[in-house]
Structure 1
Amino acid sequence: MADHAPDLDGLFRALAHPARRAVVERLSRGSASVSELASPFDMALPSFLEHLDALSGCALVESTKEGRVRTYRLTPGPLSRAEGWLSKQRRLWERRLDQLDDYLLHLDREARDR
């Protein structure tokens, strides 16, 4: 039936939350520490860490620890897979809409010819 993999399901689930999308957007500009990533959000650190865990769980981010500082960076692979899936869906719906447009134009011409 559908050709979506569980990893895409997890990715879209992770990106469904605005805080996680904001973190991804921030990390697209470069690596950042947990405290830097958490600073714009009005939430307790343990709650924020759950968001980072969700992003890590779908392999969208990776972290390294140096001393007491944990730094996160974006891993673009999952986004590329999502982009590929979305592109395929866009092509499918553009084709369907073109077919609908052709059909409606055909019906309009038939109605005018009567």
Structure 2
Amino acid sequence: MDQLGRWGQAINGLHIMNGFHTNAYCVDGGTGRAFAEYLFPTFWRPAQPVRNAWALMAIAKEPSGVRYRSIGNVGAGGVTNVGDYFWGQGSVGPDISKASRTGMWSLSGVV
């Protein structure tokens, strides 16, 4: 079973599920803090979409070879939440229930 089949039942209105396809090592700790820092703007960079913040955190905090992943639902007309920002930081798409989804998306990368 692939990750979409395994996690699809859990994504009922959830906009994005972030995780790792491989083990995560949390090198030097602070993965949650790093992720949160990318979600909000600073004087030198804008807030990042949730998916991008997760990828940037993984690249900054995980060793080579770790695969990070984000998944979510696709709704009618191809609508997704792939570009969602944290609330109040940018645009946020609709809640897509598993009953109304027409598919799922998955994006990943390797550090």
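Laboratory data are not the source of any read-out in this text; all were calculated from the coordinates shown. Just so it is clear, the structure is predicted and the values come from calculations on it, not from any experiment. Cβ atoms are built from the backbone, for glycine too; each structure is taken alone.
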Read-out distance in nm of label points 7 Å out along Cα→Cβ at positions 37 and 61, computed value 0.2, structure in 1, 2:
1
So helix-only ellipticity at 222 nm (-39500 (n - 2.57) for each DSSP H run of 4 or more, over all residues; to 500), computed for just one structure, reads -21500; which one of 1, 2 is that?
1
Calculated from one of 1, 2, distance in nm of label points 7 Å out along Cα→Cβ at positions 29 and 77 reads 2.7, and the structure in question is 1
Test item: relative contact order in percent (Cα under 8 Å, 6 or more apart) calculated as 35, pick one of 1, 2:
2
FRET efficiency 1/(1 + (r/R0)^6) of positions 13 and 45 (r between Cβ atoms, R0 = 35 Å, to 0.05) was computed and gave 0.95; which structure, 1, 2, did it come from?
1
Structure (1, 2) behind the derived value 14.6 of Kirkwood radius over Cα pairs in Å:
2
From 1, 2, which structure was FRET efficiency 1/(1 + (r/R0)^6) of positions 69 and 93 (r between Cβ atoms, R0 = 35 Å, to 0.05) = 0.20 calculated on?
1
